[in-house]
Structure P
Amino acid sequence: MLPFKLIYHQGYDLNLGAHIFPSQKYRMIRDKLLADGIAAMDDFLTPEPASDQDVLLVHSQEYLYKLKTGTLSHGEIMRMEVPYSEKLIEACWLAAGGSILAGRQALENGWAANIGGGFHHACPDHGEGFCVIHDVAVAIRRLQFDRAIERAMVVDTDVHQGNGTAVIFGGDAEVYTLSLHQEHNYPFPKPRSTVDVDLPDGIDDERYLAILETHLHKAFRDFAPDILFYVAGADPYREDQLGGLALTVEGLMRRDALVFDYSRRNGVPVAITLAGGYARQIADTVGIHAGTIVAAREAARKNLERARSHAP
């Protein structure tokens, strides 16, 4: 068994059909974690959908109404880049509920992972880039509303800048947003995060990891969060169809371990979302996402061992 909970719902599949976003990956990640003995059935929790009131903590009333009633314009649907359906809306509300539950589990146990989520391009009044509502922002605002947290950090290592995150939390001193992304890639323009790291095309493991460590050190020096939401995209992978970086599978696991090590050493709970991944072979994307869970397991075990060694 894992030393933390995984959040999953079979309704996470966005039912996109033949689409570059492989929404069947959520089921495949779950199946791989079980088949490889990384997780057991008891490690999974099933989320409830976020409430409309939760979503309204981030998104506008008008946008929510359009989503729930199917009255988006053709242009608004084109901007989302995913076909509209009732199943899509159900999946997005479930993903937001999953990120809320992951946040609560992380605060209780130190770690949690939402197998879905990480829809970081969604903005308060529109969706874009395969993202309809911003589940991580909804989770942070709900935890703040419940007074479970005051301050949150978002570390986003998806190959694409988290423009929705930047817009939603821009000017908010209680949320620190760090985005490492390929400079010459979607979105254009890129609104300002707390810290944006524009990476050159083709950056490899060693250069990437050195830059990441520099900025993690600075982030934790400058800001003391009550929780960290980690947006762990698989798309910095060198075989990704929508990315232009050159990280290996091993490099991506080292990336995850580095984020978790900084969180662990600073005593900050971590809620993971898996975000994008568009490798030519879907098995590669699934394996990278599963590797993030393995890296979290190793970090959580280090915490447990440390706690036992200091027990009276």
Structure Q
Amino acid sequence: MKAIRVREFGGPEVLRLEDVPELRPGPGEIVVRVKAAGVNPVDAYIRAGTYARKPTLPYTPGMDAAGVVESVGEDVARVAAGDRVYLAGTLSGSYAEQALCSTSQVHRLAQAVTFAQGAAVNIPYVTAYRALFQLARAVPGESVLVHGASGGVGIAAVQLARAAGMQVFGSAGTAKGRELVEREGAHHVLDHSAPDYLERLRALTGGRGVDVVLEMLANVNLGKDLQILATRGRVVVIGSRGTVEINPRDAMGRDAAILGMSVWNIPEREMSGIHAVLVAGLENGTLRPVVGQELPLAEAPRAHQAVMQPGAYGKIVLVP
């Protein structure tokens, strides 16, 4: 089969399409024929060798995918050959024609959801749900600013927050991105490239500020986030590409909290609960993953360049 392999850490050029042996499931394992593989910024950090977790070289990148169960090992009862599924991690990497998975990594995919959309579920929607409801403990009636709402995690957060009865503010840096954020359910959409967008947000909340901020680029925005929080507001740091200087008094005066998150830290029981919500949301149409680009598997280097660019629009997926 064909798979992307990384034999040394470095730039996107280290992603190479190679022939590798077909996969066979062992006890408790599942082989999935990959129809689409999701590309996340974390994939690029790992490939570059700058992420805290480094796989053993060589390796196949990717954690997200969707496809059809091809074969199952002994003691697998949750799925059978022919089932449509999305993947929440793999044992072998998802940038390939096949992926080897444990049973806990495979979840049923609703018939109405395309494979490309299925590949856009795991990291974006798990991250958004964890940040909103398990860390920030957001409740109906509260307000949230999704700071950088046009990417995969941002769109997931907008849909989840709107479905939960929150007042949703979303920001994006392009007109196309803002149109998407509004279409997916944000009550108000802001241009975070405009110098006065936070003043506009403050006016829209009657000067109160927002209860929750989901922050995708903390090294740029964290200091400003603290200034537009309501009393007892919470900022959840989802992404950051460097250091930042803040004024602690902005948090102190509001009894505010800054919460960091990583999907690697989610306990197994809580992760199982998240996927139960996501499977149901995909089935009833509440959750609608947005795919911005579909690229051939061989163009993984191009996908890694695109996923790190500003102006995110939905999820990038690779199609074997």
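No lab work stands behind these numbers, since they all come straight from the coordinates. This is a predicted model, so every value here is computed, not measured. Cβ atoms are built from the backbone, for glycine too; each structure is taken alone.
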Of the structures P, Q, the one that 26, 21, 21 was derived from, the read-out being semi-axes √(5λ) of the Cα gyration tensor in Å:
P
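Hey, helix-only ellipticity at 222 nm (-39500 (n - 2.57) for each DSSP H run of 4 or more, over all residues; to 500) derived from one of P, Q reads -14000; which structure?
Only one of P, Q returns -14000 for helix-only ellipticity at 222 nm (-39500 (n - 2.57) for each DSSP H run of 4 or more, over all residues; to 500), namely P.
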Mean count of other Cβ atoms within 10 Å over residues 142-149 - structure with the largest value, from P, Q:
Q
